Every structure is written in C-alpha cells, then in structure tokens.
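Listed below are the structures to be examined.
All of the numbers you see were taken from the coordinates with simple rules; none came from a lab. From a predicted model like this one, the values you see are computed outputs, not experimental measurements. Cβ atoms are built from the backbone, for glycine too; each structure is taken alone.
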Structure I
Amino acid sequence: MSENAANLLSGPPPHALERLLDEGSAFVPPSRALEGLDAALACHRLEGAPHTVAEIVAHLRFWQMYTLRLARGEHADSPEHAAGGWPGVEADGWDALRRAFLDGLAETKRVAREEDLSRVVRGRETLGYELTLHVMHNAVHLGQVILLRRLLGAWPPPGGGDTW
C-alpha cells in the first residue's frame, strides 16, 4: 500500500453503510422519525429552540444533496458560513421537502450499495468516509427532530418509536 493510500480516510463496508443510513441502525429510521408529522407541527417553532423540525430536515436535505453531488463526481461547494447550510422552508413546502429527503435517502443507500466507496471524492476522503460523515450528521439531527417531536407531543409516530 502506498503512503498516499495509507493516508486516505475510508468508511465501513457497503452493507454496513446502507444499514446505518436507514432501517438497520440503532436509531429510529428517518422515515419513521418523520412519519405522521403535518406541516403545522413541522414548522412550529418551540420557544428556546433554534430550529423547527422542517428547518432541520431542510438542513439534512441540503447536506444530502452535497453528498450526492460528491458521489456523482460533481463539484460541491460548502457554504461560506454555517447559516448557508440552513435553507428556509415554508409550511406549504413541508410535504415536498419530506418526500425529497426520503427519496434522497433511497439514492444515498443505492450509492452505498453500488458505487466504489474507495474513490477519493474530497482531499484525502473517500466516498465511503463521506457517506460515514453523512450517516453521523443524519443521526445527530434526527435525534433533534425526535426531541422536538416529543416536546410538541407528537411522539411516538404512528409506526412506533423508542420512548426511553
């Protein structure tokens, strides 16, 4: 193995990444975390909370599209400031946003399953490493979604969810 290859940042195997992205992880799956949430609740800002559920999902979608652009070999710019990764969302856009995020999740799982995860996509980072970062990012923010849902009295969702 060359010194350059030894310095590459990689991630878990494809089957592990695919499971971590959705149903096979220790977390409530994204589809269930968003299940049964109407626009009024998704866009409701709780006092003291910096974001609504819809804003968090818009943020997740922003970075999901970034990751998918990297996977396609396209140029993907990071925003200059953190606020650039938090696009706004209106209540009438909630259903489309949720669908787009879940459709993007299916595409990300396909990438994990079918693409060359050892391909360098940014600096020393491989596609597998980038997908691992994406999984961790989703987990953090989906945890926020679940906390907000609990505070809104909208947890567990119809399909069930951990309450401990």
Structure II
Amino acid sequence: MEASSILQPGARAPEFALKTTPDQKLALSDFRGKPVVLAFYPADWSPVCSDQMAVYSQIIDEFRAHGAQLLGLSCDGVWCHLAFARDRKLSFPLLSDFEPKGGVARQYGCYDAAEGVSGRALFVVDGDGRIAWSYLAPVGVNPGADGILAALEGLGKLSSSSRPRPQEGDRP
C-alpha cells in the first residue's frame, strides 16, 4: 500500500455507519459541522496500535479543544473493540469495519488486502465532509498526533479567517 492510494485532501469523505456496540452505530454524518479525526489502525491488542490509541486517549482534550471528534476504526469486531477500549481506558469510540470486512477502509484507500487489515491511515475531515489532511504511516510506526493537531489548527485558521470581521458599531 502506498500513501498515494489513500484519499487525498479535497476529496469528499465517503459516508459510513459502523457499529460501536452490538446494537449501536455511528455515522460520519452524525458529526456534520465539526471536524472529525479518523484513525484507521490494523488491530486491537497489537503493540503499535495499543500505543497509538493510548496517545490519542491521553491528548483527547486537545482534539476537543479544536471541536473535533476522534473515531478509531479497524476491522476487528465490536466485542474485541469493547474489551480493548475498556482495558486501555480509551475515551473515544472505536468503530468496527468488520462486515463487509474492511468496506470503509477500502473506500478510504487504506485496506491492506494482503494482510486482511486496515492500514495505519489518518484523516482529518472538515465540517463540510471534505478531507482536509491525510497520512498513511508504515504499519510498524506509531504516527503520533502532531500531523493531526497541525491539520486541526489549520482548519481553525481557515474558519476564523472566513468569518466576517466586526464592523464599527457592531455589538461584541
């Protein structure tokens, strides 16, 4: 899998609705109007994935400060996700891209068919449903959060520069 295979900035983010529990789903459209961070990862319980998700959980307040919702996605089932999130004390939803296996990862161009897992891909989706930033990390490398935070800061600058400036006589 190559970085050029994943969806690039400017592309419309494919809509999806995936299970977070056996009887609950979250859809990308549930978050329209706010930024969404999609963190695709290969597997619950693997050392690099465990470290990556732990980093995001530790700095979740930084994502929230930008008004962003973080979603973790892998091809693992909901029961595996629930056990993993509880054990690792994760404070954000994990979505199961289990059936059809990797269907959403395929739409985002980050499914590793040879391994049967999602690649380690990150996307920042703006409030209008467009990809603002994307990155594909090597499977054995924790990409951290610097790129995500920089992309979220960039979104904040864009939205604040597009707001109308107060005119003289406007009330604060």
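Quick look at the values:
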| read-out | value |
| --- | --- |
| When Kirkwood radius over Cα pairs in Å, for residues 68-155 alone is computed for each of I, II, the largest belongs to | I |
| Identity of the structure behind 39 (criterion: relative contact order in percent (Cα under 8 Å, 6 or more apart), calculated), options I, II | I |
| Entry that produces 16.6, 63 once Rg and Dmax of the Cα atoms in Å is calculated, selected from I, II | II |
| For 2.5 (distance in nm of label points 7 Å out along Cα→Cβ at positions 52 and 84, calculated) the corresponding structure among I, II | I |
| Computed -8500 for helix-only ellipticity at 222 nm (-39500 (n - 2.57) for each DSSP H run of 4 or more, over all residues; to 500) - originating structure among I, II | II |
